[in-house]
Structure 1
Amino acid sequence: YYMPGRIPARQMKAAMVHEQVRLTHSAVSLHTYDPRTRTFTFLNRTKSFGNEIDWTFKDFGLLWSFHLHYFDWLLFSDMNAEKGLDEIVQYIDKQNKGYFFNNSYIASYRIVNWLRFCLRSGIRDERVFASLYRQSRRLAAFPEYELMGNHLMENGIALVWAGLFFSDEYLLKKGEGILLQQLPEQILEDGVHFEKSYAYHTILLKRLLELAEYYACFSKSNNFYKELIVSCSKMLSHVFVLNKTHDFPPMFGDSNEGMCVSVFELKSLAQNLLLKVEQLPLGVSGIRRLDSGICTLFFNLGNVAAPYQPGHAHADAFAFCLNVEGAPLLVDPGVSTYEKGVMRSRERSTAGHNTVFVAGADSAEVWASFRMGRRPECNYLVDSDNVVDCEHNGYFYNFEITHRRAISIEENKIRLCDCLKGWKGQDAGIAYHFYPGIEPQRKGNGWQVENVLIEIEGAETHVEDYQYAKDFNVTVPARKIVGKIKKETIRTTIVF
């Protein structure tokens, strides 16, 4: 039933008569794939396969293998129809079962990428269409309700693509049903995707915009298309709010610079759809933007907006990032790996963010690669354009400490006040991470960075090295101020 051996005649006919469709070209790095030597570069690691791709290759970790099986490299600008078809057919012959073939998330990407390639290249091949239909029916039987989140959204996107391509009502309604259920749940009222990773927000937005572009070839009047456009508009609003003065976006959660889809690419897709975007005020997501004349501060309340799917969340309650004239000064250090280990734990830890940490504990119980146990209750006490004041109980279970942080921003000054209510002298610290290339210098009781002076009262401070994650498997040495807390109240003043 869910993996038919043959594609029904009606669906095959619909696929075979499909016209060549001109869709917006998806940007693929020139360093991703070299068809001459079958050389692939994903996550900044390169493998040459030579005459034949080893589809079972796992030496670079699971995520690298995922990218190989996504087939987004088919959309490489110089890929011709004959070469691409040959790679697909080899895959069908060699890899028609097993984990990478059956995994619903991988299949969601692969289905869409094969369809985009066939539409772009005018391919009409019964072997390819039969495999695509088989994969789509299996995906329809096994959407990832056990994981939910962006995985389930990707499942729905792929099923709608397949349903349109094959004129298959079952696949189409299955995909539309998933998205009509998930879009209102996952896209918050302020336009933020509820996993609160800027990288995944932009990736998912691109996928939805591409789907809308293809769907518009069939219909622009039904309720599904309208809901899709509304959700895209809301998500694009968040991108514009964070980048409205060409700012460096905050890499909260599982994000890094290399993962993010560019604002230019998102704007291009939106313009093709004549999308109207209203800039929504930030609200339920807990993310805030505070502006002065010279600087922009992005603040993360640290609430887990997706309580049943915190896999891409960090223990980053009350973390913030700071740009000066659009350039990053204080940053979220980002993620360089999803592999379980010391680096993954460090990058998700509270000490790995611009906030307060207590006795080596985290404000949320992060463990393994994508797990989170107890998480803090975070609440705003004051929430205005230039002042945020909030508290969380992430340290109360272990230490009966409540962390309160107030931030106010003026034209040339930022004030932070951290209060550890219930602190009894436990080892505690505060950290401020600088963007690579910035070297703070001691000046009196504070630290000077060009025209910026940072003074911290209530903690003994020094400068340490840390590794900033620019991309997967790419870290860059950078500097951070670390303070050993001496008082219940710590005051930080940043003067421009």
Structure 2
Amino acid sequence: MTNIQVYGRRLVLVLLSLCGAVFMGLSLFGSATLPQSPTLLDLSQTDLMLQAATAKPKSGFAQALKGILLPSDPQAAYSQALESYLKLQQRADDLTRAQLDLRIGILHTLLGKTIEAEIVWLEAKERSPDLALTAETLRKLWQGEVIDQAESTLEQNLDRWSRSYALEQLYGLKSDTLAQAKLLAQRQEDHYRALVNLAIATAVPIGGSFLGSLVWLALILQCLLQPDRRILSWQPHSRPVSVITPVQIWQAMVLWFSSYVVISSLLPWFLAASSWLQRQLPLDGAIYQALFGVFLAYCLTMAPMIPIIKSHLPGAWQAKFNSWPWLAWGLGGYLAAVPLVLISSSLSERLWQGNGGSNPLLPILSEGDNLVAKLIFWLTLAVAAPLFEEYLFRGFFLASLRQVMAVPWAILGSAFAFALVHLNLGDLIPLTTLGIVLGFVYHKSQNLLAPMLIHCLWNSGSLISILALAQI
């Protein structure tokens, strides 16, 4: 290769690096004003809590669940929800604030504060012309008046527990006992489902944190009692024989990210071109979106990494099914990661004041109830994502960095890159934390199956929590 060719390739690499940096910077900057996933999920969880608090349990099991998950006094549950809504409102846009105002006003009435409720609904009218009629309908209902099309307005613009209470007020004023009976029966049915969903949504983080704390306690005790055999060490320290240069590492990552950006830009045309399949095949819209818009789209953006990695580091694939310690490393690593990532998520939310962006799949996951579509989402998040991302960031990037720098720095560098390519400012701290655990586990186990299992369990747990909060 001549000097001109070498310099030409380096110039292309520099240009691609600059373009990638600009794209990443703009994406992170754009996410700075978007709400984080915890903020969106907090709203769903508060709605779910109020749904569960609005009826009396029918069974002993439901009573036990309610006693564990909710305050014993309904007024305390209402006050807790009101505080949560007010915090969320500080970080919301005008439309979301108006939507929250409708809920906050109804909560004020449940707490016996009708004057405060009227003030809040008047503010909602000013914030959002689209919700002005709904706010006025609520204001008139609690003044004892029923305006035209009140029922359809409430049905269209309120949901979950807030719609139930507003309709109860309406039917009471109209003395419609039949509609009241149907409403209370539906509320009772929704109550049990909400309790179960709330239990599922909270079991993953709370149960994982509890077991993870036990894992950390065991690790600390093991360090104190067996310092020569402690698990929390950087052993092995020896640096592998270098077969790749820093320039080659950078080149591989830049080539992959460039292909990722280009393919992501072409995906709308791919989806438009494939839309004829939806017309030819008996595919439900949700299944089509999950299959083509999520699973195949993700695989297409990640697939170019395979030939790129093979050409730069042929031995990057280190998945050994015949070496079973990876299972213990994977399970233990997942439990150890849960409390760390939850703490870092809380710090991130405080740092960015609830902004910083969220997973783009969150709105899609929160809608619809097609089981096949949910299975495709799970295959994307819990199978395809761990397979591709662990091969790239641990199998290639971490293994390559270990050849040119100390192990701790290599793990930190690969973890930060892993967080960075998710392109959400709010995810930087928690995903870097998760990436450190993934990198450490891979370094200790020398088997990609271990971080893949952690990644699979993490995404599966997140998916279960999101679906539980969404299906109210």
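Looking across 1, 2, the calculation of helix-only ellipticity at 222 nm (-39500 (n - 2.57) for each DSSP H run of 4 or more, over all residues; to 500) that yields -23500 traces back to 2. When distance in nm of label points 7 Å out along Cα→Cβ at positions 250 and 386 is calculated, the result is 1.9; to which of the structures 1, 2 does this value belong? Label of the source structure: 1.
Among candidates 1, 2, the computation of percent of Cα pairs over 20 Å apart, for residues 10-193 alone that gave 55 used structure 1. Given a computed value of 23 for relative contact order in percent (Cα under 8 Å, 6 or more apart), which structure among 1, 2 does it belong to? Of the options listed, only 2 reproduces it.
Starting from the value 19.5: which structure in 1, 2 was Kirkwood radius over Cα pairs in Å, for residues 234-369 alone calculated from? It traces back to 2.
So volume of the Cα convex hull per residue in Å³, computed for just one structure, reads 138; which one of 1, 2 is that? The read-out comes from structure 1. Structures 1, 2 were shown, and P(r) over Cα pairs in 5 Å bins from 0, in percent, for residues 186-433 alone at 1, 5, 9, 13, 16, 16, 14, 11, 8, 4, 2, 1, 0, 0 was computed from 2.
Every number in this text was worked out from the coordinates using simple rules, so none of it is lab data. All values reported here derive from a predicted model rather than from experimental measurement. Cβ atoms are built from the backbone, for glycine too; each structure is taken alone.
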